[in-house]
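Down below are the structures I want you to see.
No lab work stands behind these numbers, since they all come straight from the coordinates. Just so it is clear, the structure is predicted and the values come from calculations on it, not from any experiment. Cβ atoms are built from the backbone, for glycine too; each structure is taken alone.
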Structure I
Amino acid sequence: MIAGVTGRLDLTGVGATDAPLALADAHRARSVGERVRITLLPPEDAATSWVDDQVHGGGFDLVSAAHGPPGAPVEAIAVRARTVPDYVAADLRVLLCGLNPSLYAADAGVGFARPGNRFWPAMLAAGVAKVDRDPRALLVHEHIGMTDLVKRATPRADAVSPEEYRAGVARLARRAAWLQPGAVCIIGFDGWRRVVDRRAVAGWQPGTLGHRPVYLMPNPSGLNAHTALPGFVAHLRAVVEPPPVT
């Protein structure tokens, strides 16, 4: 056992697109700061960033990774971070992407978990989710994934730097190109406007991300007084419909 490592997670027998959910389950089972040895089997055509994307998206901070030849298992040492893991897989109807987790959400293990946030009430009212505050059920039963532009949890979204958003958009593009969801929905204007299109408005965007259509909607935080619950419901219903053909 490597010094300081408290557990091992062997994902070599798990399909590549099933690895993110296994990592999310491992994240929920561990405490912040725990060191884990994670063994992953990247696809043969995977980029060098693939392992980092899986570990980071799974809610862990990568300490080290021992890469072998293409197609060989990779052993990584990672630390369970104070964040919310990605709940993603292949064949998603839509991939929902928040700006970054709040500290409250990170400790709850659920994005948009704070009382007063309109996300989950809107998801239920729109019929997009059947179970409240359960991203795993949303993924498994509704084929809707959840991630964030930036995994670092902060008290407020405005604590995130443009550099973090820029790296997050690049990671999201790789995620979308790999998993090919029906669409990507960015929840909150700030990150998108700061690094992609400063004049962007809500609705379907002119460009794509990872060759997938992008929808932009307002932040459902209780601090956003410009949009009421029916507005969020309408946006969520729109994003689960097929995007317009251009």
Structure II
Amino acid sequence: MNTVNHINPRRVKEFPVSVAEQIDHYVYLLLDPATGKPFYVGKGVGNRMFQHEHEALNKPQTKSIKLQQIRRIASTGEAVEYRILRHGLTRAEATEVESAIIDYIGLENLANKQGGYRADKCGLMTVPEIIAQYPAESMEISEPVILIKVNQLWQRNIGPDKLKDITRGVWPLGERRKKAKYAFAVYRGIIRQVYRIRPDSWQKVRVEDSKAKTKDRWRFDCEVAYNMQHYVYKRLPEELLTRGARNPIRYVNCD
């Protein structure tokens, strides 16, 4: 008789010692029994997988979305379901598998606090995003343009509406802004989108800095410049990448 088939998975709260010693690194899922869907992806060795439930039920002062989900499940009389996705892995292999699964399910659908390892460089991407990861052709800019580096606000798999909203402001801009016809959204030296600035749309915004000092910033209205798409996914010329590298704003042909 296969005794494994008679094990009640809800009563298993740790691996037998022989299993814990042999399973090596593994990637696991915590599932909500009501939906059968995973709400957390993790990696570990030994009994790492079971420690979340122990922490949730025995340390009520510890708070996180993951632990709150476990407590909610327990309050219904149910128990977290476990799945081992891959085992017998090296630590590096487990890290890559965990990252890929988080990408596939989507961080927004999980209680994980952050995306997987190297997700920003090697994670889930569209074809254009993959192309942008590798050396791109540099292109000279001939139009009057504001280059806006969105590095600090960039999100993986950013949507077109979000990118447009980030690009349009607010930014520390001077009088030369009035001569610019286009705004280039730039991330890591690559032009991600080009927008036509509506010339009468400039709006002054008063903001407070970290020292509670009020400063003027600017935002504008815009639309995608479809006649300028030949710039998209091209790399900025080297001189525009190196000069004033920390400044998110550069003017080109706006003198």
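Distance in nm of label points 7 Å out along Cα→Cβ at positions 115 and 147 was computed and gave 2.4; which structure, I, II, did it come from? Derived from II, not from the others.
Of structures I, II, which gives 20.4 when mean count of other Cβ atoms within 10 Å over residues 75-82 is computed from the coordinates? Going through each structure in turn, the value belongs to I. Among candidates I, II, the computation of P(r) over Cα pairs in 5 Å bins from 0, in percent, for residues 67-210 alone that gave 2, 7, 13, 14, 14, 12, 10, 10, 7, 5, 4, 2, 1, 0 used structure II. Which structure, out of I, II, was FRET efficiency 1/(1 + (r/R0)^6) of positions 19 and 203 (r between Cβ atoms, R0 = 30 Å, to 0.05) derived from, given a value of 0.35? The value was obtained from structure I. In this comparison of I, II, the computed figure 1.13 for Rg/Rh (Cα atoms, Kirkwood Rh) is attributed to II. Please state which of the structures I, II yields -7000 when helix-only ellipticity at 222 nm (-39500 (n - 2.57) for each DSSP H run of 4 or more, over all residues; to 500) is computed from it. Going through each structure in turn, the value belongs to II.
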